[in-house]
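Down below are the structures I want you to see.
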Structure I
Amino acid sequence: MAPSDDTPQDSGSASAPDRRSDRDRLIAEALAWAEQDIDPETRAEAQNLVALARGGNQDAVAELDASFGARLSFGTAGLRGRLGAGPRRMNRAVVSQTSAGFAAYLLERAAEAAHDGAPSIVIGYDGRVNSDVFARDTAEIMAGAGVRTTLLPEPGPTPLTAFAVRHLGASAGVMITASHNPPRDNGYKVYLGDGDAGSQIIPPSDGEIAARIARIAERPVAELPRSTAYTLAGPEIERAYVSATSAALLAGFPPDPATPGLPIGAGTPLRIAYTAMHGVGASIARRVFLSTALPSVTAVPEQEHPDGAFPTVAFPNPEEPGALDLAYRTAREIDAHLVVANDPDADRLAIALPHPDEESGYRRLTGNELGLLLGWRAAERERRRAELAGTEPEGSLACTIVSSPALRAVAQDYGLGYAETLSGFKWVSRVPGLVFGFEEALGYLTHPDIIRDKDGISASADAIAMVRELIAGGRTVWDLLDEASERFGHFASCQVTLRLDSMAAAAELSARVRRDPPRELAGVAVARAQDLLTPGIAEVPADVLRFDLEDGSRIMIRPSGTEPKLKVYIDTFNDEGSASERRRAAEEALTRVETAVRDYFGSPDPGGAEPDAAGREAARP
């Protein structure tokens, strides 16, 4: 077996006896794990690695270190990792221990709050390899611990599980998914009900749960109590999601003054190519589109049904180059007005539209562009509600700190609040009075009263309705983006990813910026510098640096939490002249700042720097 991506590299400094000692320790740990592993497949994997390592296979030793040298960390995203044997992989033993630790946390939390009765949990899962197995293990462990447990009946999208936590009034939720990660991965995503209202966990809950998992992990997995006395849900939860989501969408579609009772664009022909990216979004998305009288979609046939092998994409993420190639092919075949793509667990959304400059015939909107348009649409929806109620618009628009600040301009124009949060919807969903939230990585929360996590299905419906309204009026999304530039100013964005040798190198490069921060970039002075590790600046201290330039440009720098990369997010702004003049000026400023950022880090390509999948934004004619 080849070493995994997270295998530590041998520096060559250790002596042969030390290496043998490390190998013997890893072998002992793997054998101890195999002895108590409840899954014959991963037990055999551990035993095979041991046999190879004893025979001197250094790849096997490296894989033992990667799999058994530490434990898969539980944090605010729960768990996410590669399938395989060992405490640092996703497997039945790790899932069982995690579930037992989480159950202990829920029972203690309920006791401290003096709740009547046992806490409750709802569990969902997607179509990845072993998602159904991990979901059943979670249900059995939770029920065995005395938690009232509901298991969703079949693979479904992450938004359905997030909805179910609120709909059932559950104390918590677990979604077995790795979202758009590579096929070899799976994960364990955690929500809290009660006062957390169905949002993802945040500190200190993550640490408290992790501590209980660590205590549980000291016991043999076979000793953990299990029970099949849990409830297997029927179709009622999915029906409730479709009903609630459809009602919220229909109430928000702008009415057509010429045809009372119908939304703008009703009956307008619209051809849509849709891909579920081998995930679980297609069926429920079609139901929502039908319930809201939106046009039917033409699916990419190779990608419509769940398949944990993801056979047609190297990386099942709509942002990745090539991921939408089959969707573009289907779009060309039907001359589509619109391409709609959900990621495999349907919590993200990508939209692409006809564009003459693209070889494929279609250009995907960036996450920031679609976030601006859906946020503007949400602000209009709130304005109409307030007018009908005879009140002023209220509530807030929100995005993550590395997303475009264009949403701030929309909020100011409509008299709404605005918030920038740390990365992750665990923070976005908790903004008081939230009307709309998004993150640049294709995540959108269009109806916070229904769900407290990003939802690619409801966002898809809103995007389809938006395109239908534009076509009914003889316009395009590109026209709407020009209108946004004229009304709010033009915001251009790009990302630079500095690829490094190790996580430690990324952290050190970030520390170097702290020691020697830029005073100016591209000849423009830094007007304000913020270090989000400083207590009180962010919700919790975060390894993020922010630099605001005097001309309104912004640079955000942070190391990746999962890969040896330093990410730099650059935003520029211009509000002088026509839409095309504003766009050109903002793009020119973006090029200057990007060049200055690369120079600041020492070379045009320090550590293998390259633009990430999001690339350059606002590059329209």
Structure II
Amino acid sequence: MSPVRWSSLVCVGVSLAAGPAAEAAQKFALGMFHFNVQYVCGGTTGFLVNPDPTLDLDNDALEDRIIEESLAPVVELYEKHPSWGVDIEMQGYMLDVIAARHPALLDKLRALTNSGQLDVVSFHYSDQLFLGYPTEDWERSQELTRASFDRHGVALSRTVFCQEGQAAPGMAARMKERGYRTLVWPKNLWSFQHGDFDAEPLYQLGDVFMIAGAKGVSKTVNGESLEVAWTFFGDGELLATGDLDPYLVEFFFVKPELVAKYEAGLEALEAQGYRIASVDQYVTEVSRKVTATEAPKLLDGTWQPASTGGIKRWLGGSGLWLTQERDNHVRSLGAVAHRELVAAETAAKVSGIDAREKLDGAWRLLLLGQVTDGSGINPFRGEIQYAVSHVAEALRLAREVIDEAKGKLGHAAVVVDPAQGTVTHASGGAADADELSAAGMSIEPPIKLVIDAGGRAVTETWARLGEGHTRVSITFAAEGASTISVTFPGTLEPAFEVGLALDDSGVATVERAAYAFERFHFALPTGWIGLGGGRFLIKDMARCHLAAEIEREAAGVLVEDKTAASSESQRWVFHILEGSAAEAAALAKSVNVARRLVR
């Protein structure tokens, strides 16, 4: 999380004050408390310029403060009212922390979830930027999450809401596969794409239900009034502490009078005929009475796109501590570790070594290192170090496994091909064994890039790797502005194709006229997007993992980093493919998802 929050995240759908009894109607009051034990990942040590030692909390101490001062009061509030339902969202890792150091609270969570009163919502193990990485990373995260809930005897909710309100249409299929039922889509992400709207009681997104989070509903259904109000939707840490976040450790303590005020408001709503319900309880009731409305075409994003530039704030957008941020460094390192771990899995399987424990530990470290705060919204040095150190250790462990596999196979160097599931002796160099690493044939630029180097010296080198397949390497020298960018020209067409989250092989078609935004940012979790005219851009995420910006009514794709340290050189690598969208998706997978490596 960030030390700068938006008060709109904590919203009240109706006045929390007693009034005259309403006419007979079906009324629901919903609350989604999003808790994040990685709110200040790594702790607050070094956060203040002139630190007070008593305010320098290490990682565990800060996690404990979040649990004790903000989560526990909310759980205890609902424990007092057995008829009230509510949603408490947290990462699977937070449940592990609670189990390890707060057993009494775990007992309460277990009892409240098993009784069906409280829904603990969880879709990922770490509060990671899962929209920005291949599907396997989320799958590993999901496995850890379910194992955590099973191990601790806490029922996992069928509802899904995610860190930073991350939402994607590709989540629907993954949810269905794993028994989830309802996705809570943030209203601001919806309205950013399609303008303001009157929410329907229930939507259909693929094979799952969806509701508009924080958007009230007032409808007549079969002659009966249906009212839905949201009493809370946002960072759960803020309710009990008076809208103060964990960065402000001097003041981040429970304020019982504020919890009591919120409780009184819920009691007033109950007196007005509202059922204080969880999302799952609401969907169970309303799905019996209405036919779900088909959801509009939605795109991947986060819950405050107007203020964060969508995903851009995590992939190249700058925050308050600009001189400390390293978005591309953090996210591209995560991409390197991903492909190394995929290769290590293959190497271990083919060689027959027992590396399961080491690999599982490495995946867990990678997921923790992919935490959103490693690159946004306003990461300070300690959070960046948390991300980098976890990812780097995952990378080290992966390479240890590959080295052990090489020893078992008796090869000094190998070609690991995860897509084919093979490990073969590398008789030649990288140019012979890995076509993506080959030098290729040097060529003149086939398209004219617009490069803003921020005053730095820049080198642009092109190579042909195959028929219709070229690669460009752009090097920005040190000494210059922190903002650098490249614009890839394109052909303006009514629609373009792009790869979206949790669907590595899929092709999403974006019809420009179907959306209200002027510009939009894509994470490109496998790296590719269409430029029009049968041409596609694929970023090598191990070199450049930044957001791709498009304009609704203009051609071209902008890739920009506002966090490039002036003292450091930068090297970005992209592939250009002339072909079909399916071919672009396949090439992107070979570059970023299951990369053939020489080790």
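What the table shows:
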quantity: Given 51, 34, 28 for Cα extents along the principal axes in Å, for residues 415-502 alone, calculated: source structure among I, II; calculated: I
quantity: Which of I, II yields 10 [relative contact order in percent (Cα under 8 Å, 6 or more apart), calculated]; calculated: I
quantity: Structure (I, II) behind the derived value 25.5 of mean count of other Cβ atoms within 10 Å over residues 119-126; calculated: II
quantity: Given 21.6 for mean count of other Cβ atoms within 10 Å over residues 143-150, calculated: source structure among I, II; calculated: I
quantity: Source structure (of I, II) for helix-only ellipticity at 222 nm (-39500 (n - 2.57) for each DSSP H run of 4 or more, over all residues; to 500), computed value -12500; calculated: I
quantity: Comparison of I, II - label where FRET efficiency 1/(1 + (r/R0)^6) of positions 95 and 439 (r between Cβ atoms, R0 = 25 Å, to 0.05) is highest; calculated: I
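Computed from the coordinates by the stated procedures, all read-outs in this text should not be read as laboratory data. Bear in mind that the values here come from a model prediction, so they are computed numbers and not experimental data. Cβ atoms are built from the backbone, for glycine too; each structure is taken alone.
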